[in-house]
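None of the figures in this text is laboratory data; all of them are computed from the coordinates on show. Since the model is a prediction, treat every value here as computed from it, not as a measurement. Cβ atoms are built from the backbone, for glycine too; each structure is taken alone.
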Structure I
Amino acid sequence: MKKIKIMNLKSFQKKCKNAFTLLELLLAVFILEIGLLGIAGFYTYSFQITKSARNQTIAANLAQGLLEEQLSKSYDAPDLISVSKTAYSITPDPFSNFQKQIDISCVDDSLTTINCDANAHMKKIVVAVYWMQETVEKNFQIATIKTEY
């Protein structure tokens, strides 16, 4: 026959003090869950910031390249002209969602826009690169002055 061990009240209370109650366990899980949700939200936000920074860096590099291309042409070159807003690339590549715009105007010594004639010895070149980020159009712009001499 098996002996049935009868626990006295003091030993039962001692065991209960060392154990977790269901309420304490649920509360701990709830607090842990809130912390994990906060971390998950942070990762989502950090991915958005990373994508934004990547697009800004790409746009800056594209604009710098376009500006250097314009500066490499001679002052009177016929292809040193303004370009309206067009797609940067028509092939499906990392740059296909970017658009470029080049504005070239003649300026005087005080950088006031003037007509491009024989007296115009400086040109202002403004390169802008546009892209869509979510539902907002973003842009990066860079400008310089090219002199005739």
Structure II
Amino acid sequence: MTVVTINQAREALATRLESIAGTQVSAYLLGNPTPPSLQVISGEIVYEETCGAGALMGYMFKVQAMVGVPSDIGAQKRLGEYSDASGSKSIRACIAADKTLGGVVDSAHVESASEEKTYELLSGNVVIGREWLVEVLAAGV
């Protein structure tokens, strides 16, 4: 059994999200993302989650979306499209369409989405966004 590293899991998640057209995607935090953008933030890790015959790593990631200035109605609509349960820009639907993230992990599942938030970029600009909590299970130790 090949152990899936945290970087492999987050890169596979970002690669899957790249199917959402018109969106900058990064597997890692960017200093000054260009909205609309998605970036993967590493969260809690469960080192040995038993499942059937073997142990799995449990990775929790946040997918953080930033779409534009809060007063831009178009940006708010884009955030709504990311938040929908289905559709071509839905983060939930995107991940559900390939729960193995290209065969890299055993499963990926969107747990929830946060409330809308504002973020201040390094440039000083303020943008609106939201975060999705994604659980990823992968071959462990």
One of I, II was used to calculate distance in nm of label points 7 Å out along Cα→Cβ at positions 26 and 122, yielding 7.5; that structure is I
Name the one structure among I, II that log10 I(q)/I(0) by the Debye sum over Cα atoms at q = 0.09 Å⁻¹ of -0.27 was derived from. II
Between I, II, which one scores greatest on mean count of other Cβ atoms within 10 Å over residues 34-41? II
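I, II: which one has helix-only ellipticity at 222 nm (-39500 (n - 2.57) for each DSSP H run of 4 or more, over all residues; to 500), as calculated, at -6000? Spell out each step's value before the answer.
Values: I: -15000; II: -6000.
The read-out comes from structure II.
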Hey, relative contact order in percent (Cα under 8 Å, 6 or more apart) derived from one of I, II reads 18; which structure? I
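For distance in nm of label points 7 Å out along Cα→Cβ at positions 42 and 74, which of I, II scores largest? Write out the running numbers ahead of the final one.
Values: I: 6.0; II: 3.6.
Sorting by distance in nm of label points 7 Å out along Cα→Cβ at positions 42 and 74 in descending order puts I first.
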